[in-house]
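These are the structures, in structure tokens.
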Structure 1
């Protein structure tokens, strides 16, 4: 038998094997391309910068939790917890993270725009008034009378001032409110240009410390400790996106809960997802901010008992009553007009491990 006649069957087998492998590879590539094409794009806006409290959202990206749900999520920073609402309402973003109390007012002022909250994250709001003892501010709300405040107009905490002053019986006719930009708010308090500012506790307190203000000179009035019975930031969605892609909304919340649980279990590791996106952030600062946020606003006694994401309908109605103290509703809503829980993961999946 000649040499070519011996090798030819082997060559034929090799060619067959190569064709088979190529076919399998091409099929796998097609499946991968199909899966990638099937990923639903979702644009999400935060309320603020990439700082510690944003960790659960970023962990869900970095660990592939959104991809597991077939979502291609883009998360952008925000300019305040109130501004996230018109971003979603306009359709610029599909979902967002913002102040639910401002959402109540926005919906009443814009009845043709339907944006709803679908998951409560800040069961206790971080709305605060932050002052300095050296500027005459104490834990007594009456120490605020006659003082000058740095009050960004887009700030969620400042939006609650009408409620705070009414439930605490304050006269603000002799107070001065300066509409300052977010970047200069804490620097102005640190330099003594204002006596107090409005802000989120976990942001302003730590920013003041980082500017060299002594901790024992800083006074933080959490509005929730002074009779303001409101909720805080929630995840919200445009009605159009929710109607067209309800499974995407459900998938986003499932992935977020996974990211939130990971963040609670290991805040130090979670904050790394923030640091990699913020060149000027310091890990120890953002970790402190995150831990403060979790302890004060996210993991409350109610959440420990009932799990993440839901609301107490009775409490929410009380919050609506307080909003109505200083805001004239055109059409007063009920809880179901603002918040829906139909997209939330099952209750058991939302319990703290």
Structure 2
């Protein structure tokens, strides 16, 4: 579901673009960034037949090794002997990387939020594969052509600082207040999946693109500025650097376990109900992947009952399987959080078709 300086995560190692290089040697960081998607060892992703490389949007891997990805990747390796090499970034960033590598694919599995999984499909980056268990996934959560399928259900949302704001904001209009100046930030539409979701929700809530862009243009007076990553915004809210930021329910709920000041809310139009929409993590097999057989095995495992039963209890998300009914404490809390929130269904095909113009118009409206 990646702060003000964007970063790429290679397993547990992070290389930051904002000048804070979190490695023992600068030369190593430069080498990693200069090499087109390599595994952590610095060798080609295709060099290890017992590995599978995943390019993914952020949110499912824990900061402390306690996320859903951490658990299922460990279990998958134990069961199959196949090691998962993990590369993380914004949804749009991951699709663009895969597109640049089209003539020599480095990834086996691509996981993004919509509309970027649809974008990957429309650009021919995905191969058809229907994983075991796909029959238990609803039609809205998978592609009709078999090119992608959701692995974790999720919903768009915002976060606020519970320590400084005694109660959550309720409407979009409240965010125009001067108290939010330079203490509000949302990730960049067209780059981050959750950032694009801000635009999608605003268009829905304000009844059209023109009204949504007019509002976001006014909101820009309070906005800190662009961010390629949504995942780094929540820590800033928890620390009080920001009062409000965008996010998504799964990622932010998981983060709230170690960020006590983080609260989740859903903006409403003045006089209306809070709204949200499904923003699932969707996965597809990369076309001509170096380890396509391993990629298929991983997709099968991600949709297995074992992995799906851990979506809420470990990851704080929502299982995509209809035959998995979560009753753990996280599932109960998530159900309570969503009570009273109206869920709408975006037309992702239309959004994918017009995404470039939406983003360009957003840039013009916000002088971004």
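If helix-only ellipticity at 222 nm (-39500 (n - 2.57) for each DSSP H run of 4 or more, over all residues; to 500) is calculated from each of 1, 2, which structure is the one that comes out at -10000?
Only structure 2 yields this read-out.
Where is mean count of other Cβ atoms within 10 Å over residues 118-125 largest, in which of 1, 2? Don't skip to the answer; put the middle values down first.
Values: 1: 24.2; 2: 19.2.
Once mean count of other Cβ atoms within 10 Å over residues 118-125 is worked out for each structure, 1 has the highest.
Comparing distance in nm of label points 7 Å out along Cα→Cβ at positions 166 and 238 across 1, 2, which is largest? Numbers along the way, then the final one.
Working: 1: 3.3; 2: 2.5.
Largest one: structure 1.
Thinking only about distance in nm of label points 7 Å out along Cα→Cβ at positions 142 and 262, which of 1, 2 has the largest value?
1
From 1, 2, which structure was Kirkwood radius over Cα pairs in Å = 22.2 calculated on? It would help to have the intermediate numbers written out before the result.
On the way: 1: 22.2; 2: 20.6.
Comparing all candidates, it corresponds to 1.
Given a value of 22.8 for mean count of other Cβ atoms within 10 Å over residues 254-261, point me to the structure among 1, 2 it was derived from.
Details: 1: 22.8; 2: 17.4.
Only structure 1 yields this read-out.
Match the computed value 15.2 of Kirkwood radius over Cα pairs in Å, for residues 150-245 alone to one of the structures 1, 2, and report its label. Don't skip to the end; give the middle numbers.
On the way: 1: 15.2; 2: 13.8.
Comparing all candidates, it corresponds to 1.
No value in this document is a laboratory result; all are computed from the given coordinates. On a predicted model such as this, the values are computed, not experimentally measured, just so you know. Cβ atoms are built from the backbone, for glycine too; each structure is taken alone.
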